[in-house]
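What follows are several structures.
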Structure I
Amino acid sequence: MAVMKTPGVYIVEKSAFPNSVVEVATAVPAFIGYTKKALNGTESLTNKPRKISSMGEYQSFFGGAPIPTFTIDIAKEGASTEKTLTVLTPNCGSFSILVNNEYTLYSNLRLFFANGGGPCYIVSVGDFKSEPKANAIIDAFEILKKEMEPTMIVVPEAINLPEEDCIKIQQAMLKHCGLDMRNRFAILDVFMNKYPEEGKVVDYITPFRINIGANQLDFGAAYYPWLATSVISDSEITEENIIWSSMDKVIELLNAGDDRSKALSTYISSNISPTKITSIDDAGVAVTEEKEEKDKIQDKIDLHCALLQNWGAYQLILKAIKENLNLLPPSAAMAGLYTLVDNTRGVWKAPANISVNNVIKPTLNITNAEQEDLNVPLTGKAVNAIRSFIGEGVKVWGARTLDGNSLDWRYINVRRTMIYLEESVKNAARAYVFEPNEANTWLNMKCMIDNFLRSVWKRGGLAGTTPEDAYSVHVGLGDTMTGVDILEGIMRITVLVAISRPAEFIEITFQQQMQKS
């Protein structure tokens, strides 16, 4: 209030309305993994979270896609490894393809944006020359504690590591979200073998449930199985993906074939990684010179095109390579779908019964009977299924957290809605820290929170036909506080909310009745 000592007219302005609650973002995932580079000009972005909103921005800061390599050999019985594809061809027998593809963050981000993804954070823990390690990824969680905006944690490259390292990373994700920050949600993948033995059925769910533990399960959700996507096209498989020095055994195979195969063998032999060229000079002397790099590259391109047009087995090999590169875990796609649902319906809508884009099929067809144990297990550790339905495409068919036995936190949208409400009110309440702990302050805070919750209720975020049924806010001496609380500077506010839950099971009863006319 102004001090009036001089005669005159004084204007006094009073606030008529309480502060408003600014709603926090609900769909800002943080991706952790390995990138081609991590530079902003000359500034290193390694282990520094960087916000992007498109693949163009990603490429400017973190570079493009890796170049996975494939070594082609004649398949030998008992000689397969855990990273070997086997391709059976009609006329040339079986080929084994050794895969070197450990860096998949780029492809996963393409799947994220294809499914409705928006702004996100990238934490690069190393380049493509770095050896992937679980500890490098886990250390990034400590860095993310300083960033307040991310609301989801996604580590799609965890499944490229050994199973024990993958579980170690996923446990650290749950700890970061549920214990350290309590304002984030972890999207997990079930570890699977990309190179299963022919005819062998493997149970991946039981080991996942046993190893994931029992802590902070309500802050995470798992999805299964992996997805056969269409992110990478035929044109993206080039001569750079093939280790041409591995073609010696293929040449031997072709030499044992018909005249066409022998001619193709001769062509391959004369064009595989030629490093020197022999010519005759003016004096008639043979001169051997090192080929220029551009000529070596052109030779590989010509060889790749010739094999692609003339050798059916090579076409099948490239098809197998493309399918392998397109085999991706579902976590990045789900982060995109979370974003899509949040932006179109709200965080209180369960991210389920929605189609997954750029996906041909799930790697496993899950039936209703098989999903029973996934969705409602005795342990409560529900795993959400991604299923293919005739005439409807590939859909997400589950909306449960890993804490499925909890009536409070069984559903993903309930947990994420509560995070959204808590963080929004928490940020707005900072303005009242050190304000007088008396009735005027209590009234202002109650009105502020009431207005915010009424807005959420109107948009369908809270259940109830009236605001009184949907929420209530309590604050005051004798209600939420004692005299001792006030003397100690503590203001206690109790907020009760009825969050809407999904109709997971719809039962429609039919019965016959007597004819009435």
Structure II
Amino acid sequence: MSDDSRPMSLPPFSPDYRVSGVLLHVTSLPSPYGIGDVGPAALRWVDRLHEADQRWWQVLPLGPTGYGNSPYQSLSSFIGNWLLISPDWLIEDGLLRSSDCEDRSFSATTVDYDVVIPFKRRLLERAWTNFSAGTSRELQPAFEQFRHDRAYWLEDYALFRALKARYHGDSYLEWPAELVQRKPAALARAWQDLADQINQVCFVQFLLFRQGKRLKEHARAKGVRLIGDLPIFVSPDSSDVWTNPELFLLDEQRRPRVVAGVPPDDFSSEGQLWGNPIYDWDALRRTGYRWWLDRLRALLAHVDVIRLDHFRAFAAAWHIPAGAPTAQSGRWVPGPGAEFFSVVRRELGALPFIAEDLGLITPDVYVLRDQFHIPGTRVLQFAFDGHSDNPHLPRNYVHNTVVYTGTHDNPTTRGWYEELPDDQRQIMWNYLKQPVGESDEVAWELIRLAWSSGAAIAIAPLQDVLNLGREARMNVPGSTEDNWRWRCTDEMLSAPAFQHLRDLTNKSNRSSVLRSPLTGSVSAIC
């Protein structure tokens, strides 16, 4: 959300590079407006991290959410989520009045998207009306420059959103055929008919990037760096596919020929059928991976480092025939492999990535990851199955690792332990060399284990820092109900747990005096 898309040189880590951070999505920040945003509460959260000697803030994908309000089903790979705009800063800019933002219907601890979405939409429509009428005229040159600089993806997205509103949110495949096929005459008419709506979409993105730049600059001033999240696949109903059909494996009607997922495993006899279209990597290769490079640069305007979700698909992805009832009939098809990362490193000058290498991982995935010194991911909740070679056990870590107590897809550690079989509880306590304890002790025991491990970076979700239970879970994979709604309160961010976190960070030698991951010299990059 800022203009600074220069990537950070992350790996390989120097041997003395030991830091820590907290996982918390922006929507989970406290807010009087029903949903966390990039405004004052985000600045206060960065200050809290700084005070606790934390150097990383990890978030979930920042794009506009799609089905089920999931950040992993974004309507665009390039755009920010307009719901994250701060009303307070719109008031500060003179685009809104305080009375415009009054609403008493929000919950204190959960995000009710059915209330938040129309509320934020009304505010942004009013801000656009005021701006169009001459309010805050000093922003006009910056808006025009923003629009000019990002025209190559912003204009198509704005048209996509305007058309989606015209057709009541229907998938673009249900629009008139001339629009699905992007016939020039049809697009020209749509541009003329929907000019005001298109301009408003562009203006909203300008506001978000302007606010995001302010947040990122504040974080850098406090020595806090941001980890973003990039889903490898895009939504089938997105401006990405509508605008660039030649880059995906589609049929003549622009419907996916194959879709993404994962094969059957110990957790699912039918595998997982995600339904995302899959890239035509040959077509992307012929362009020099230009679309992917632009996608990475767009996210690096928001964050410093990118977690590559489903990293294994860069080595090989599970292709499932479109229309198949389960993922069982899929097959592994090679991805772009080393060539892709070589191009990215040459074009961006660095590989600012963390590999999400969880699930069914074959040796070729590890070879690809290690060839480019990309840090891997380990999760302590997966560690205690009784096998001494379990890669999630800290004794098996290499330094080039990011360890989590749990992720957004896991239960909170307290909730996880309450459902854990007795034999695995015993394995965990044996590993910790302690007698069996109570559920209210487990979250901090795993935080201490992560912080004391050999991993270069240790991260815990805020829910674990606060020792919260099942009520604070962020997402249940495979479920579409009540996900992505958890939100913390101001009182939670004043908890004594942050002093405990600071003490543990210093005791574990993950101190606030940081050194460059590359050279070991004192550096401002972290």
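Laid out as a table, the results:
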{"item": "Computed 23 for relative contact order in percent (Cα under 8 Å, 6 or more apart) - originating structure among I, II", "result": "II"}
{"item": "Test item: distance in nm of label points 7 Å out along Cα→Cβ at positions 392 and 472 calculated as 2.0, pick one of I, II", "result": "II"}
{"item": "Rg and Dmax of the Cα atoms in Å derived as 30.2, 115 - corresponding label from I, II", "result": "I"}
{"item": "Structure responsible for 24.2, with mean count of other Cβ atoms within 10 Å over residues 216-223 calculated and labels I, II on offer", "result": "I"}
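A short reminder: the numbers here are calculations on the coordinates, not readings from a lab. Computed from a predicted model, the values in this text were never measured in an experiment. Cβ atoms are built from the backbone, for glycine too; each structure is taken alone.
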